[in-house]
Every structure is written in structure tokens, then in C-alpha cells.
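The structures considered in this document are given below.
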Structure 1
Amino acid sequence: MRVVSLVPSLTEAVAETVPGLLAGVTNWCSHPASLTAARIGGTKNPDIAAVLRLRPDLVLANEEENRPADLDALRAGGAEVLVTEVRGLDQALSELERVLVTGCGLPRPGWLDRAADAWAALGPAAADPAPAVVPAAVPAVVPVWRRPWMVLGRDTFAGDLLARLGVRNVYADHPERYPRIPLPELRGAGARLVVLPDEPYRFTAGDGPEAFDGLPAAFVSGRHLTWYGPSLAEAPAVLGAALRAALH
């Protein structure tokens, strides 16, 4: 089978399971480091002709990361496209099984079970998190971009992970999933923590926390916060450590 992945997290999921399936991946696909598949452009601007020349049996995509027009063009060219939708952890786990088992015809990989077990140990997002993570319901803002400032809003995968770790996103009930919020409003939102991932915007100690007037800043791995794949197995420990470091 020949698979082209237009989603970095799905690339890692396939490569960690059976790396020989991947015929093409995006320029943003960085894990695992041993990837040798052909590069076919970005997630938002794939080279459609290059993908079709690879004659894939299946193209993996995501409704949020990839443009409908590109997926329609691939289908028009004869490619079968499997489109995932991920708005929370439970959906991520089920979509990964759909991609790997139903789409690629593979046995359910052991890393997927380890990921499910790692998060099950914390309980659902609505319950009190494990005391080893962070104090329950610490209010936080979670920027994902600046110039303009954009934050996590409602119904996001990253927001669900943070909720399971004890973080209460103050914009979780916003009508938009990734609202643009003026900085003065962010500063006055009542947060006791700002969570700063290193992707899609690369926040650093010198680029981001200075905007929040001394609010504790948790610098977190964007891969562990926003990717759904093998990184999910270690994400509770990695993210939890970053959150605890900011709060203590």
C-alpha cells in the first residue's frame, strides 16, 4: 500500500506503525526524523500533481489542517482521501484507529493502547484531574498566535488535553474555536496562568510572556499539545511537568 499524508501528526502515526507505507509527506512533517518519503509541499498548499504522480492508494487529511479545494482536486484526480476530524482526545483515539486499522489495513498498534492508558489514568476532562498534575481548574489563557493575538476557544483538541490536566481555559465557551482577542482583554480575563506552546507560533521566554504582566507562563511542547499520534502516550507527563514548573 502507498500512503500520502498531508497531516504531520498522521505522518508520525503511520511511520511509527509501518514506515514503509508512506510514499509522500508534507514539508512540515518532522517526526520521526528518519522520514525518507517524498516531500509534496505544505499542509495548506500541497503540490496536487506531485501527490497524484505518487499514485497513492490513500491520502490522509484533516478537516482543519487541509483546504477542501485541495482535497477535492485530489479526488478529481482519482485519489482516495480519508479526512479526519479531531475536536477532543476521545475522537483523536478513535480517528487514529480508523486511519490505521480501517484506512491502512494495519493491526491496532501498541502505542495507541499506551496512549489511551496514559490519559485514562487522569480521568475525563469533567472530573477532577489527578493530584499529581496541577491544581484543579486553574484559569488560563492559551495563545496560539500573536500579531494578532489568537487563543484557544471552544471545542479544540488542545483544550481538551489541558482540561484533563487541570487547566480551565477561560475562553472555552467562546463562540469561535480560535478567537482573536485584543491583548488588554486577555490581560483582564481573570487568568492565573498563560500557556505558551512552541507551535503553531513559536513562543519563547523572550517572546510572549512579557505581554502578560508577570503572569506565570507555562512553555509547552506544541507537538505534545496539538498532535494526535504516538506523542499522546508521553503527553500527560510532558505537559504536566511544564504546567507544574510554571505554577510552583
Structure 2
Amino acid sequence: MNWTAIAAIYRFEMARFFRTLLQSFVSPVISTSLYFVVFGAAIGSRIEEVEGVSYGAFIVPGLIMLSVITQAISNASFGIYFPKFIGTIYELLSAPISFLEIVIGYVGAAATKSLFIGVVILGTAALFVDLSIAHPFAMLAFLVLTCLSFALLGFIIGIWASNFEQLQLVPLLIVTPLIFLGGSFYSISMLPPVWQTIALANPVVYLISGFRWSFYGLADVPVAVSLFAIAVFTAICLGVIWWIFRTGWRIRN
């Protein structure tokens, strides 16, 4: 394993993040505050509690997942797309670096950035509501796994995209709707039985359910199923990336 190459890629990507540190941290703070003002005040005044948890506190895990998933995809997709756009990816491919080392460098940096954002949102949420984390280690594990798995998805999107419009296509039209419909701001147990069954086809439901369980011990689906869903999603992404580098699809052509 070429750790020097991994560290070089990782440091380069993180340097770009720290150059816009103020913007990177201020934006999620403002967004989280607006969500609490809109959802916490408007909807929270009508729904005081969900399964014994105040509505303001109930939506915190969903807010964190919303930002973490979108940030992981955005950072990873742009990180690998930009070298494609300016042509420096050929220097990377010709260097004595394996595809695994390239993936670790880019995906690791994207996951770290989104993890920072998640921690910032958690701290911001604590200013608005009283938070309790029933299973802190499980919460951290779910957060890290989500950052890594969706950074892998973002890496795939960055390789697939041929322009900046396509770079935003999947996150805006597919991922974001799945997050909003995945129980970010409600429990799927509040839905009619038919829609509960349909909601279970949404993979994001399992992520948010497991993450919310780590806070309040509440889950729409069993925690073991949530972990299994994350593992399967991560394995699929790794398999796709392996195939991409093996065939050179959208990289060498």
C-alpha cells in the first residue's frame, strides 16, 4: 500500500476544503437554523412529540443525515471530476498508484469533510433543543459508515458525469428526494400501511432509522437490518468502482 500517495491525495483535497473553511461551516449552520425555524416552529407547534420525543429533537438525526449525505456525494464527485475536467487524471493513472489507493485518498477526504459538517450540525442543533444520545458509539459508527458509503457513490457520479450539469443531476433528482421521503422529518409509522410498505423500498429509510435509534432508541426498522443495508450499499459501490478502473470506463476513453 502506497501510503505516501494516499496522503498526498488526501492532503490536496483537504487543503481545498480548508481554503473555504468559513463558507463550509457557516452554510450548514444557517441551513440547520432555518430548518429549526421552519419545521420546528411551524410543524413542531402542531406535532409536539413523536413516539415520546419532542419534534424538534426528533428531526435532528434526519437533518444530520440530509447534510452528511449530500455533502459526501458533492465533495467526492467534484473531487474526482475536476481532474477529469482539466486532464490531470491521466497523470494520476500513469503514476505507480493502484485504484484502491486513489479511491482511499479521494473518498477518505470527502468522508472526512462530510463528517466535519455532521459534527457542526450536531453542535448547532444542541443550541435549539435538548439532545440525548443513547448509544454514542453506535451514533459515530452510523455517521462514519454513511459518510464513507455516500462518498463512494459520489466518486462513481464524478466519474460518470461528463459535465457540471450531470454532476448535480443524481443528487438533485434522485438522492435528495429519497432523503426527504426517507423519514428525515417524520416516522414512517405515521404513514398509512400502504405507504409504509412503499417507504421500505427507500434505502435511505434504513440509514435514518438506524441513526435515529442511536439517539433515542427508536427505529422504524431493526438496527441489524439498517447495518446490513449500509454494508450491501457499500459493497455495491466498491464493486462498481472496481469495474470502472478495470475497464477504464469514462476514465481512459
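A short reminder: the numbers here are calculations on the coordinates, not readings from a lab. Just so it is clear, the structure is predicted and the values come from calculations on it, not from any experiment. Cβ atoms are built from the backbone, for glycine too; each structure is taken alone.
When relative contact order in percent (Cα under 8 Å, 6 or more apart) is calculated, the result is 16; to which of the structures 1, 2 does this value belong?
Numbers: 1: 16; 2: 26.
Answer by label: 1.
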Read-out mean projected area of the Cα convex hull in nm², for residues 53-132 alone, computed value 6.2, structure in 1, 2: 2
Identity of the structure behind 21.4 (criterion: mean count of other Cβ atoms within 10 Å over residues 77-84, calculated), options 1, 2: 2
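Out of 1, 2, which has the highest value for FRET efficiency 1/(1 + (r/R0)^6) of positions 61 and 141 (r between Cβ atoms, R0 = 30 Å, to 0.05)? Could the numbers behind the result be given before it?
Numbers: 1: 0.50; 2: 1.00.
Once FRET efficiency 1/(1 + (r/R0)^6) of positions 61 and 141 (r between Cβ atoms, R0 = 30 Å, to 0.05) is worked out for each structure, 2 has the highest.
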Origin of the value -23000, where helix-only ellipticity at 222 nm (-39500 (n - 2.57) for each DSSP H run of 4 or more, over all residues; to 500) was derived from one of 1, 2: 2
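Any idea which of 1, 2 comes out highest on FRET efficiency 1/(1 + (r/R0)^6) of positions 93 and 221 (r between Cβ atoms, R0 = 41 Å, to 0.05)? Present the calculation step by step, with values, prior to reporting the outcome.
On the way: 1: 1.00; 2: 0.50.
By FRET efficiency 1/(1 + (r/R0)^6) of positions 93 and 221 (r between Cβ atoms, R0 = 41 Å, to 0.05), the leading structure of 1, 2 is 1.
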